[in-house]
Structures are given as structure tokens and as C-alpha cells.
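> Multiple structures are listed underneath, in C-alpha cells.
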Structure P
Amino acid sequence: MASAARATVAHPSESCKSLMSKIENKEAVVGVMGLGYVGLPLVATFHAAGFRALGFDTSEDKVRALEKGESYLDHLRDSEGLFQHLASSPSFAAT
């Protein structure tokens, strides 16, 4: 797998160093606003990469469907168990 390019900062602050360390060690919590056609695959990708992932959406129906492990996107069905995996994972939450 190709490694991602790493941004360099001439004089990073302590908070920047702390965040960079959390990202490198997959201790950062990733939040994605909107769980539609872009947001849901994005939050699932971060989750699959080992991050704790939080998805936010104003649609209670989407949140309930995710909690049940059900698909609500026509083009994205649960052929690979994505929705069931997210629903059963302690490192994913939708609200």
C-alpha cells in the first residue's frame, strides 16, 4: 500500500504535534457531517482504516437505519456487510 504524503510544518505547535501523533497512532476520533452519498462511504473508510468514527446527520431515519445495520442508499447495498459491521462495531456511532 502506498503511503500518504505527510505535510510538514516548519514550527508546529504542541497541539499540532499532539494531533499529528493521534492521527499516526489511529487514536484520533473522526467525525463526518452528513451521512449521504459522500459522507457514509467516507466515515466507513475511516472506520475501516482503524479510526473511531462518528457520523452526524439530521435525518433520524438514516441514523435508525445505521443502528439496525440497514442500507438507505439505493446505489450502496450491504453486499459486503458494511452496514451490519458498522452497526455492531463499538468504534462507530451515528447521531
Structure Q
Amino acid sequence: MNIRKATKKDLSRVSEIYVFNNRVNYWPIFKDDGFSFGELQVVTMIDNYFGKDEILKNILVYDDGLIKGFIQMKEKEICKIYVDTFFQSKGIGI
């Protein structure tokens, strides 16, 4: 197991995990196609959120050859935790 600070090279994978998790978990509740499949895109999330230095410096990734999840810190607390849906229920993120 390797938990490390995210780098710019990780942005695509971090954004992919975020976007897919949001689509899987929130679309069934809100059923907002315009947001889930229009606005919520990997490239958009990199450009508008994860790619910002003040955000990136607070992201740690779980990387064992493939980034399987990430956390976002706010000061000393975890404010977001995402695990790729393919790797959930496998002890990552608990």
C-alpha cells in the first residue's frame, strides 16, 4: 500500500474516480442528466477544480501501481474520500 501526495500526473485518474463515483451514487437520487453527463466531465473537473494548486496540494492518493482512491484534506481533517467503484468493499478507505 502506498499513500502519497497527488501530482499533476494523477489529475486525470483522480478526476475519473470523482466523476464516476458521483454519477453512480448521485444520479439515481437527483436524476439530473444535464449535470451528471454534461457538466460533470473529467476534463472539466481538472480545469475547474482538481487542477488548482490550492486543491491539488491537499489530495493524497492510494496507489499500488494503479490509483484506486483518494482523499482530500482540509487542514487536518479528511473532507472527501473516494474509492474507485471497482475496488470498493476491498478494505480500501476504511
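Every number in this text was worked out from the coordinates using simple rules, so none of it is lab data. Predicted model, so just to flag it, every value in this text is computed and none were measured. Cβ atoms are built from the backbone, for glycine too; each structure is taken alone.
> Rg/Rh (Cα atoms, Kirkwood Rh) was computed and gave 1.05; which structure, P, Q, did it come from? Don't skip to the end; give the middle numbers.
On the way: P: 1.05; Q: 0.96.
That value comes from structure P.
> Thinking only about distance in nm of label points 7 Å out along Cα→Cβ at positions 45 and 69, which of P, Q has the largest value? Please report the intermediate quantities before stating the final value.
Working: P: 2.5; Q: 1.6.
Across P, Q, distance in nm of label points 7 Å out along Cα→Cβ at positions 45 and 69 peaks for P.
> If you work out relative contact order in percent (Cα under 8 Å, 6 or more apart) for P, Q, which one comes out largest?
Numbers: P: 23; Q: 33.
Comparing P, Q, the top value of relative contact order in percent (Cα under 8 Å, 6 or more apart) belongs to Q.
> If helix-only ellipticity at 222 nm (-39500 (n - 2.57) for each DSSP H run of 4 or more, over all residues; to 500) is computed to be -8500, which of P, Q is the source? Walk me through the numbers before you get to the answer.
Values: P: -11000; Q: -8500.
Only one of P, Q returns -8500 for helix-only ellipticity at 222 nm (-39500 (n - 2.57) for each DSSP H run of 4 or more, over all residues; to 500), namely Q.
> Then there's this: For structures P, Q, which has the highest computed value of FRET efficiency 1/(1 + (r/R0)^6) of positions 13 and 61 (r between Cβ atoms, R0 = 30 Å, to 0.05)? The partial results should precede the final answer.
Numbers: P: 0.15; Q: 1.00.
Sorting by FRET efficiency 1/(1 + (r/R0)^6) of positions 13 and 61 (r between Cβ atoms, R0 = 30 Å, to 0.05) in descending order puts Q first.
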